[in-house]
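In the part that follows, the structures are each spelled out as structure tokens.
Any read-out appearing in this document is the output of simple, stated calculations on the displayed coordinates, not a laboratory observation. Everything quoted here is computed from the prediction, not taken from an experiment.
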Structure I
Amino acid sequence: MDVLLPSVTGDFGEDPQLSFPDSPAPRGLHVVVLHEGAGRAVQPGHEIEVNYHGQIWNGSVFDSSFRRGAPTSFPIGVGMVISGWDQGLIGKTVGSRLLLSIPPEKGYGKNGNPRAGIKGTDTLVFVVDILAVK
């Protein structure tokens, strides 16, 4: 059975728009390369710079560096971000645009992130543009 994921409009570097299917969120972590970059591959321990759009499955946008107008940097693969990012971004290349569907256990867990309006049962969807490996 095929997994139905949101469709994404917008090219690398543009604020993405998501359209959700009329189905519940899939189980497990799903990573789709929407555009494959030709840059360096992301490895555990690298500091990476990204732009991202974060939205609750079929719900509201909870964070977007695109909308803030400033990318963000962080170490990857070392537990500094949610595990769905640590697992989903490793091996991807600079210049890539990714769609990630992240189940609660690989997001903020059973407690969610109330400050961001994320419940412990929410599946998170991100569009991530990998800008640089530092």
Structure II
Amino acid sequence: MGELTLLGAKTQGPIKKLEWFPAPKHVEEVVFTTPEFTSLCPKTGQPDFATISIAYTPRERCLESKSLKLYLWTFREKGAFLEQLTSEILDDIVEALDPMDCSVEVVSNPRGGIALRAVSRYHRQTDEERSS
């Protein structure tokens, strides 16, 4: 079992740590969505606002939601393109959970009349897929 150190604890700031708990039987998909994702434009330092959706099929682990909130908070002061953040978040979730598959979608609020949608996906190869 993952050690849940953040749930129930007082936290004063962002923490780049994803915690998990054992996946219950019969859970086929878990989806998190928040319209409050923020980061900074790497060129102007202006805030970027977006909706982020994370969906995954658990194998043995489920993501604990408070740790996800604190993890996403770490991006508020980070200057990076949303495409880069989407890929980084996917990599961190895959590393923490080892899911069957996972997708991270970030949809920016329009800026200068243009909205952006970036999607990163992961699919765990089965033994059969690796041998073909």
Winner on relative contact order in percent (Cα under 8 Å, 6 or more apart) once structures I, II are ranked, highest first: I
Structures I, II, by percent of Cα pairs over 25 Å apart: label with the highest value: II
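A value of -6500 was computed for helix-only ellipticity at 222 nm (-39500 (n - 2.57) for each DSSP H run of 4 or more, over all residues; to 500); which of I, II is the source structure?
On the way: I: -1500; II: -6500.
This value belongs to structure II.
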